[in-house]
Structure I
């Protein structure tokens, strides 16, 4: 449905995100797609994020990111409050004051005049946004920022549609449509009887117990990646994939247009180092911004890298490098000297550039969905080292569904040994299935680009959403 000039002046979409890089960036990239189809888009986010925005990316100003207007509301705390000190208390407070302050923001910016707010899009960690949308009689969509497989698992779990492990039967396997048989180690940690994560699973539960407040569910995935699973949800509670919502450069689009923010300054010098490496030779290791490995796990990975003797690029936060040989807290400082001719360690990397570099052969990852999608869009095989929440299921997808890599297996104590890391590196780099992993990864890279291109499966889903927003705007539905 084409938009005329008058409609373009009226039709606005408001996105609301939890103030985390991994939540904001997929919404920004979806917003950019909506802007390209003629809608006006704003992003509402808590004020604490405001002082970080100006230096977040080259396409960022204090008021906009890539043409998307930024709006701010209070989360009830001062800017210098440590929001990570008590996450449960923070999320509880945000759930109380967020709806009030977001409603006031909507009244201030969209009531009256030509600025008609026609849709609100939230994500799972701010489920109360759907209540605000309903109170203001605005259609609401949710962008699911994990794989569609997790959407299906959570929907069935929180609505009691399938049996899951219990305290009396903690090791039971789970058989769901569109997925292979899932063992306990394959399930997201929030559905396990041992779950003790407080506020986060409560937010997920609230999301899935209030799905009727949502008009649309969108997924940061693409049909060709999870087609059996997506089809299995069609009659139950459909999800429309609109991804992969990764930087456009990974999809063969404008190399200079990297839509998103990075809260940490990447070490760009590693790109020059990669330029001097042999094609398909480098092991890239990164566990994201939140995962903290034990000293023993650092030792295992460090030993395996030395023994394999492949060049490596390892992202290790500065606080995780020991300054003395008898110190604690992560990577031994002597490792840097011992491997100075083999690899480099950086505190943060320009990850999408790294994954797209021809020297990179595989990615040792914590299996965060954004990182996984970036590897898929880059055609890079993976070694899965999941920790919590959706990551165990993502690792199952890597090894047994997509077949683009292998999964590290811990001993009964939970420790990953150096021998296990070394074995998995060899399996992905030179093993009997290494060509299969590479071929599958390259094929998903191709289908990711097709899905996102004009007329592709995800592009069509975005166009349907735009058409329905425009239609509901004109009919008042």
Structure II
């Protein structure tokens, strides 16, 4: 089992039993797809897991995955139930996981246009049992793996692919809004990420986070968390150990609306870029406003030792450089809350994101009707304390930073009446009528088991 140690000793992680996506970023370039499966025959479902387990990329073999492709597996509560997991084990999962994301919509700000009644079917339904993430370095490799999977699926008629979303990396390597993403992931104690960065920066792209390493129990079950306690996990131990929870989100991005808003509220292209940076907290290159407050600095953005080397409390308490309500300052306030009662390290999130849909041509302001956006992934051992807290208290509420009912200007649940405050001397600027730039079109809470747990699930109920 996992070695928990104490809160003062680095924990030793069982890397070979941990699905690699939890601890490792995808290399770049990549192409990929997510598949959602329904299991109509539990025996076929268990046979599928038995076949998949040897091909799942772990945190050890991440750089040399089977078939040169990165495969990871997750299951919903209804999927675990269909596969025959005992009721006693099912009852040991937390309420938010058992209820599912659609039932938690109001807490997450998935209201109005983003409410589950508007989601793409079958997202948010009990038909989603298993989710597969498959990534490869190129289209040819991805297709070859899919061909193998298709042949293997012929004798598993009780398992159906009910949803697929392709996630090829954009040519720019950025999001549809033009921003570099995936910056500032937390350092996880015992993960070995720093060593990987030192030996192969071209392949990993790891960027050191702010502050000390976060206890492994925040992201993996069976280890001590930031509260000094073993992270709660479902039973039996073989099922929970080295697992985590995953929030799967399909987020439609209104690129034209974002461009139009910048254009309407700025007098020049240069001012548009500054306004975009103020809303996000970073320039599109990834350079943070805290270190480059007036102009973009691509050289800074490409320096992994500098791009996250900043704090807020002493350097920018009023948000004159990086607005208090900017996206990155909301998603992780760092030391902004040093005088408050909230310890931000207990609300950290592991994030993975992949773009879907074609890019909107550069400079085009009108919407072309295409569906584009990101598949956003959160991972952590406490959905309520981590993901749901961040969404409800930091993204969609302004009280924690003195901004009343203001929401995140980029991903918040704005409805056309939103406000975004930009501190400035002598007079602050307040943007009005913020629309919703990102619309939730589906999601689900999933469980990411360790490799031993995958094999246990393949035998459960048989």
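Every read-out reported here was derived from the displayed coordinates using simple, explicitly stated rules and does not represent laboratory data. Because the structure is a prediction, the values reported are computed rather than measured.
On mean projected area of the Cα convex hull in nm², for residues 22-133 alone, which of the structures labelled I, II is highest? Mind dumping the intermediate values first?
Values: I: 7.4; II: 8.9.
Biggest value here belongs to II.
To which of I, II does the computed value -5500 (helix-only ellipticity at 222 nm (-39500 (n - 2.57) for each DSSP H run of 4 or more, over all residues; to 500)) belong? Here the read-out was taken from II.
When percent of Cα pairs over 39 Å apart is computed across structures I, II, the figure 22 traces back to I.
Have a look at I, II and say which one yields 15 for relative contact order in percent (Cα under 8 Å, 6 or more apart), as calculated. Structure of origin is I.
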